[in-house]
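Engineer: So, here's a batch of structures to check.
Please treat every number below as a calculation from the coordinates, not as lab data. It should be emphasised that the depicted structure is a prediction, and the values quoted were computed from it without experimental measurement.
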Structure P
Amino acid sequence: MGKEKSPRRVGEKEALSVGTQIRGSAQKLNLVAQLIRGRRVEDAMNILAFSTKGMAVDARKVLASAIANAENNHNLDVDALVVFEASVGKSITMKRFHTRGRGKSTRILKPFSRLRIVVREIDEPAGEA
């Protein structure tokens, strides 16, 4: 009996990694995700390593996890991987308050974001002839 195995959420030659609670707004994280969409993984890792944006550190960790998943769990060739999808969404928002003058206070919102990276193995690496 038992529970049925859940189907894969990505294709046969794809691997997935999700960063669920990345500290920062989704808008800032999307600027970093735009830099790597559609690029080969080694180029994307270099772009993120030398980017001046703070969100690039967390995006690089999620991309490294997707590459490791592709290599170890799905037996894909690391040299033929391309960032197929890099999607960003909102996660939780911590609410804090800041006291102001005359007994008032204001709300401080500390947003978190989600980053979903899917890498896909292509048949022949682009740019090599």
Structure Q
Amino acid sequence: MSTAMQPRQLVRAWVEAFNRADADALAAFYTEDAVNHQVAELPVQGRAAIRQMFIDGFASANMVCIPENIFADGEWGMLEWRDPLGLRGCGFFHVLAGQIVFQRGYWDKLSFLRVQGLPLPEPGRDI
């Protein structure tokens, strides 16, 4: 890549790769030591672990990201999204030299599990 993608471009490309369920393409957007923290889960550190997170996620659920808004401010790209099942969320991408160094996502895990038909946590256990 001769010129590094700017945050807005990178988020758009990330959405395209996500909707193809392309874990390899997604992982390539992250630095080797990047952190992806979906707040409903523990943070995942490192490109290989992030790649595996996507592989596991795509294997267990049919996920689609429909962008509602993509914003950029300096080194940050922000994504407000929905999916065809009515879920909504947002993500924040810290981008340096055209790669994601940190990502944080907010979404409702309980609603996600329900609409995907995945097992719900036992009562009294964290979601």
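Engineer: Just checking, which of P, Q has the largest value of Kirkwood radius over Cα pairs in Å, for residues 24-79 alone?
Structural biologist: Working: P: 11.7; Q: 12.7.
Sorting by Kirkwood radius over Cα pairs in Å, for residues 24-79 alone in descending order puts Q first.
Engineer: Continuing with this model, one more query. Using the calculated result 36 for relative contact order in percent (Cα under 8 Å, 6 or more apart), pick out the matching structure from P, Q. Please report the intermediate quantities before stating the final value.
Structural biologist: On the way: P: 36; Q: 27.
Answer for the origin of the read-out: P.
Engineer: Right, here's the next one. On Kirkwood radius over Cα pairs in Å, which of the structures labelled P, Q is highest? Intermediate values should be presented prior to the final figure.
Structural biologist: Numbers: P: 16.4; Q: 15.0.
Top value of Kirkwood radius over Cα pairs in Å goes to structure P.
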